[in-house]
1. Among the shown structures P, Q, from which was the value 162 of volume of the Cα convex hull per residue in Å³ calculated?
2. Tell me which structure, out of P, Q, gives 45, 22, 15 once Cα extents along the principal axes in Å, for residues 206-245 alone is calculated.
3. Here mean count of other Cβ atoms within 10 Å over residues 190-197 was calculated and came to 19.8; which of the structures P, Q was it taken from?
4. Out of P, Q, which has the highest value for distance in nm of label points 7 Å out along Cα→Cβ at positions 6 and 270?
5. So distance in nm of label points 7 Å out along Cα→Cβ at positions 30 and 102, computed for just one structure, reads 2.7; which one of P, Q is that?
Structure P
Amino acid sequence: MPRPRLLVIEGNSPQTMAEHVAAGGVPASKGYSDLLREVLPGAMVDICYPGDPAASLPEGEALEGYDGIAITGSALHVYAGGSEVMRQVDLVRAALATGTPLFGSCWGLQVITAAAGGAVRRNPKGREIGFGRSIRLTEAGRKHPMYVGKLDVFNAPTVHLDEVETLAPGTTVLATNAMSDVQSAEIRTGGSVAWGVQYHPEYPLREVAAIVRRIGPRLIEEGFFADVTDMQAFAADLDVLDADPGCKRLAWRHGISKNVLDKKLRVSEVANWVELQVLPMRVKRGRG
């Protein structure tokens, strides 16, 4: 029996990936790939880079050859257009035509929405950074398999400036909060089922810290931090909590709950996608 095959679509440009690594992080696609191999031991995980104009991309039958496709976050903006964006929209539209299950985080939800006929905008309420607070499941969300084992109201790692403005046909909103009406959704289109979240269940706290360092000047301008020292102290606290999730002092100080600090709870959406979408499709296609 062949090993499970998954594809991770890296949403960032090579420049942003390099900046993130310089800030102490790892490329989003590597973090996602590592998590998927952990959730599905023995899986083969490929990565493609549509944000790089020189990179070759899978097409048609190659996309159908995967048991699941995950899409990372990105510093890009759907509404900005350009080749970096449109290569991703076109790739995801092609993936949606294959019937292969998709999962998207943040940018992933946005690019799936655009590929399926919806629209994305800059959030008029501003940026959501660090942690999405009081994300609440809708009635549909409480019954949805993506949220098996999840609380009805929870916090999650997040960093986004954009949001879904117009739902694509076939969209069911699964979660919402005060910052964004669409914190997660299922999108059924082109024979595929896609699950997307506006937050980042795949991010450990050290990745949030790296993003804070990478975009620190913007966060200071936007009023999230008083100055560089304030920003660096917050990032350092996240690094400590990443290494020691039991640090009550810092968890209390920053209001970080168990559903973020407990990795099994934090990544449950991704694990549920693998178990309830990827593996059943693998069986349906006679691969497992």
Structure Q
Amino acid sequence: MNAIELSSLSKFYGNQCGIESVSFAVKKGEIFGFIGPNGAGKSTTIRTLLGLLTATSGKAEILGMDTSNEGARIRERIGYLPSEVDYYSEMSSKELLLYHAAIYKVADAEKKIQELATYFQLELDRPIDDLSYGNKKKCAIIQSVLHDPEVLILDEPTGGLDPLMQNRFFELLERQNKKGVTIFFSSHVLSEIQRMCDRAAIIRDGKITAVEDISTLLSKQMKMVRLVTTSVNNIVLPVGALNHHQSGQKHTFDYVGPTQDLVIWLSSQSIIDVTLSEPDLERIFMNYYQS
């Protein structure tokens, strides 16, 4: 059984498309990435998946339960971190987290809260209304994992966190995943997806463009080429070359196509030095979007 499964899930706001025919599955124990720029449909997908928005059509399941009519049972077993957090302003972080722990009947709640607050350098006794955006996000992170969920659904989770706290957050996710927790990680920060995820879905204009292994995305018919030629003259680029830049004898470009064809082309050039490397996920992502 998959931990999360979406089948032709669509959400329209009148005639305006939020998402259309979104389908993919997340395996149990997987860290699954969901990539797209702001406005691509990531949050709409997540909110519809969670039953916070009513789907126009299609179906979504979490842990084998239909999100349209089994939301209460599902919420007992998942943790959710939204991109924007809004809490009872008169509460302190500690009061909020203890309230959350009481709902889920968390054992040793005060001890767990203190350990996580120390780890994320969160002041528990300050009123939530006085906290910065980053500290509110820390509180939300702690809340999302406090009750030991089986599935974590994270929507742009690192917003407001400084680099140190981001690293601690990633380390926390890795520990959770080693315990068997399934993690659905939505972000437009592609280096985060590259670091954390096994597979990823790419969403564009409310539709899924691709679902791939991260390793496949990193190597999928694309190379970064840097070469130094024997002269400053222009060269005739191979078919599949993109984003060419020349500075004297130095050339850089992205190459999309069979590697064998690239090697044949290189052998016909007057080259002093050449470097072929795998592109980062950012370049691959933009290649999908330009197609």
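Quick note: the coordinates plus some simple rules give every number you see, no bench work behind them. Treat the numbers as computed from the prediction; the structure is a model and nothing was measured. Cβ atoms are built from the backbone, for glycine too; each structure is taken alone.
1. Details: P: 121; Q: 162.
Of the options listed, only Q reproduces it.
2. The structure behind it is Q.
3. The correct label is Q.
4. Q
5. On the way: P: 2.7; Q: 3.9.
The read-out was computed on structure P.
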